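Participant: These are the structures, in structure tokens.
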Structure P
Amino acid sequence: MMDVIAAHRRALADALDTFSCDQWRRPSLCAGWTAAHVLAHQTMPFRISEHDFMAGLQRSGGDFTRFSDEIAERDSNLPPSQLVAAMRGNAEMPWSPPGGGLAGALSHDVIHGLDITWPLGVKYVIADAAMVSVLDSLTSTGSHSLFGFPLDGITVSATDLDWSTGEGARLTGRSRDLVPLLAGRTVPHDLFDGDGSALAWMLAAR
């Protein structure tokens, strides 16, 4: 798994190296965050010591979301090259989110990588094994994805991978579009096909 994670981080860093100043300030798929905000958040575990993390969390009253938002806002003003270097230089760092293990680390990297690149139409190599792992993680909870997208009565299938999950009406799309969708991001409905597409949005609207 670490080999897959390291390869993904390096591929993402290579793609981000090509960004212009304007692209860094463009909106990401994370509501209210630019591409720079997302990368600042994504590289936070590589740049902040455990002592500083615990001190910051204490200042935030133990609210991780508040602390994370503060770091993203502050460090989004760092030179982008510094953030990209942190991603590349820590490609093999075995960090993982609490309770998430290496599969959680991979999901964190892939989802946020797409949060940055997807709105800009920037494509970079994401290994099939990485995509399958992330899709499996997102749909592992049953009737909803980890981020709340409805899955009950729906078969979700990737058109570019040998991957499918669930039973019922079919919802199909490219893996690069399915990951943001299942991660609760706002993406256009017309990227997906099948009668499960209409059913999913009807359930989500309830």
Structure Q
Amino acid sequence: MIVGILLAAGASTRFGGDKLLAELGNGQCVAEVSYANLRPAVDRLIAVVRPDASALAQRLAAAGAEISVFSGANQGIGASIAHGAAKTSNADGWLIALGDMPLIDRRVATRIAESLCAGAAIAIPVAHGQRGHPVGFAHHLLSELTALNGDIGARIILAKHATDVVEIPVTNAKSWLDIDNREGLETAKQLFNRS
């Protein structure tokens, strides 16, 4: 069983509002589109949200996500990954995606999941030498995932297991656009509405 963990517990301080609820197109907010693009690649998907994000939790739940409210979200993205992995510790592997990356290619997400099923310890898409998202981790890395904390995400695991990383070549690095500010949102809207 491959579980998707959608990290949707950030504070959106640089954006100046809840960027995950910003409308992207077709009546969907950023987080709903991020969820929709990850969901087909996994057997189960949980969204990690902040305690004060009830509107976001409701929209994601309505879209079909399992919601996991994380009271320690202010500890950083690493802590959110640890929380999501601990909540789904029986998984064979995890696809970890960011809620503010709504342009993730669902075909790429499926390739990452397939790579885990084929025995990869870590699988990551790469375009033009640039690594992207989502990132896949196999079950034997559970203890390392649940030990994460702070704002560096899972980079420490990628560095420690550099020789075990399977890179999946892809062509479109634009799918890893993350929305940090209003300009990023406008760019994402344009790309989303073209697809």
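Values in this text are rule-based calculations from the coordinates and carry no lab data. What you see is a predicted model, and the numbers here were worked out from it, not measured in a lab. Cβ atoms are built from the backbone, for glycine too; each structure is taken alone.
Participant: For which of P, Q does distance in nm of label points 7 Å out along Cα→Cβ at positions 62 and 102, calculated from the coordinates, equal 3.3?
Facilitator: Label of the source structure: P.
Participant: Further question: Once mean projected area of the Cα convex hull in nm² is calculated for every structure in P, Q, which label goes with the largest value?
Facilitator: P
Participant: Related question: Taking mean count of other Cβ atoms within 10 Å over residues 78-85 for each of P, Q, which is largest?
Facilitator: Of structures P, Q, the maximum of mean count of other Cβ atoms within 10 Å over residues 78-85 occurs in Q.
Participant: Sticking with this structure for a sec: Given that Rg and Dmax of the Cα atoms in Å, for residues 46-109 alone, derived from a single structure, equals 12.7, 32, which label among P, Q identifies that structure?
Facilitator: Going label by label, the one that fits is P.
Participant: Tell me which structure, out of P, Q, gives 21 once relative contact order in percent (Cα under 8 Å, 6 or more apart) is calculated. Walk me through the numbers before you get to the answer.
Facilitator: Details: P: 21; Q: 26.
Corresponding structure: P.
Participant: Can you spot which of P, Q the value -9500 was calculated from, given it is helix-only ellipticity at 222 nm (-39500 (n - 2.57) for each DSSP H run of 4 or more, over all residues; to 500)?
Facilitator: Q
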